Structures are given as C-alpha cells and as structure tokens.
Structure P
Amino acid sequence: MRVEQAFGVARTPEAVFDYLTDPANLASWQTSKTHVEQLTDGLPGLGTRVRERTKPPGVREFEQIVEFTEFERPRRVHVHIVEGPYPIDATWSFYPQGDGTDVHFVAEGRLRGAMRLLEPLMKHLLARQMAGYHENLRQRVEAR
C-alpha cells in the first residue's frame, strides 16, 4: 500500500521539520494520538523512539513504537514502525519554495492477514486521515 501527498507551508523547511519531529507536538497535529512518550533520551534525532497510542474514529485504540530511521534536518525524515498492528512507514521530504516549504509525504507498507483484503479501503482512509493531519500541521506551524 502506498499513499503520497504534497502540501505547502508558509514557513521555512527548518521550522516545519523541527515542529514535525518534536514528539511533544505530535498529538497537536495528529489528533487521534491519545498518548505520546519519547522512549530515548535527548533531542529528537536519528534513532529516536516514540511510543504512541492512537484512537482513530471507529477503531479500537492501539499502541505502536516508531523510530526515526532517517533524520536529515531540514530535508527528510523517515519514521519506521518498530512495533504495532499497522506496519505503514512514513517519509516527509521538505523543499524550500520562496519563503515557505513544499512538503512531500509518502506512506508505504504491506498490510498483513485479512487486512490485505481491505487494502483499497485502508488506503482511502489513511489518505483522508493524513490530509487532515497535514492541514493541522500547516496551521500550527504557520501560527508559530
């Protein structure tokens, strides 16, 4: 399964990257997060791990552990699902565009078991959910 999106933010790539990669901000733009806990010490960077609890509409709450497996400030970050029921990794790439940033997002992964039969529906739901999250992200970063 693969979902791609692109959107613009009227702030620098550094501002967008720093906001997106700070675990303290995650629940503010990914509003289905009910709990976020950084498991590694220090500032976010390569190898940072985060435990997330997520409660999407109509779905039972689940927990996952994610890790930053690429962290190239301010150009690119990749999040790998280390543990969790939905093995969908994500990459955000940031490109300067005038005074702002073009953001390119790709989510990819293979659904397991019976979930594979629901892939078209899951892809649609993920794309819709991420579009809402990205709008939240844009608004919050631009308001800073």
Structure Q
Amino acid sequence: MTGARSGSTFGRGAPPDEEALLIADPRLDLAVSLFNAGDWYGCHDGFEELWHETQGPMRPVLQGILQIAVAQLHLERGNTRGATVLIGEGLGRLAGCDQEALGLRLEPLRQLARQWLQALQSGNTGALLPLPTLERVKGDGR
C-alpha cells in the first residue's frame, strides 16, 4: 500500500491530490509543530523525510520551509553565512508557490524570511526579528 499514512513514497509524478495526502500525514503536523516551537533540528527531520518522498508540486514548498528552518539552525550555531544562503534559497523555492499550501499561509513566512535575509545581508544577526513560524489556514482545525 502506498500513501502518506503508510510512510511510503508518493511515487513518481504527483498523485491526484498530493497536497491532501501530505496534509493528512501526521508527520507534517508534527514538523509544523516543531517548526513553531523553534525546534529547528527536529522539524528538519520531519520536513526532509516528506520532501524526499514527494515528487510533485508540493516538493518546493517542503524544501523552502526546510531551508528556512535549517537557516535558523545555522544562526543558532553562529554560521551567518550558511543561514544567509539557506534563507535566500528557501525564499527562492517559495517564490513560485501559491499564497497557501499544505494548509499553511506562506506569505507571512516569506515576508519574515525576506526581513531576515535583509538583516543578514546588511551584517545584522536579525536578533530583533521574531523567529519564523508557520501559520495554519483558518478552518484547518489543527
């Protein structure tokens, strides 16, 4: 049996509703919760696992969120260059995505990531900026 709940891969090409399968996958909910708690390493594992299994249009969404999380991990470890690169790459991945995907509002994340990127590029560590979070679409029920 394949599908999100079994932990199997989604196969090649997008299934009829890849996004719905991912939203139903409890690993996504856990990764989002860890992201919002600032557990960058923990959420990295969850998003990366889903990203490796996804071949369709949700792949860049997962990768963009993953890269922004890893950028925060780099910042915690003092690697501002690595953080700057990954925030830029994450923004690039999310740039072509809709306003909402995977039951999440992406625009607030993009806006804050742009602020982080500008701060880092100007030599500021972004210490006064809030940490990024993932906002759920209203009515998602989580």
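No lab work stands behind these numbers, since they all come straight from the coordinates. Only a predicted model underlies this, so the values are computations on that prediction, with no experimental measurement involved. Cβ atoms are built from the backbone, for glycine too; each structure is taken alone.
Taking mean count of other Cβ atoms within 10 Å over residues 64-71 as the criterion, the highest value among P, Q goes to Q. One of P, Q was used to calculate helix-only ellipticity at 222 nm (-39500 (n - 2.57) for each DSSP H run of 4 or more, over all residues; to 500), giving -8500; which? Computed on structure P. When Kirkwood radius over Cα pairs in Å, for residues 32-87 alone is calculated for each of the structures P, Q, the largest result comes from P. Among candidates P, Q, the computation of relative contact order in percent (Cα under 8 Å, 6 or more apart) that gave 30 used structure P.
Out of P, Q, which one gives 3.4 for distance in nm of label points 7 Å out along Cα→Cβ at positions 72 and 128 as computed from the coordinates? This value belongs to structure P.
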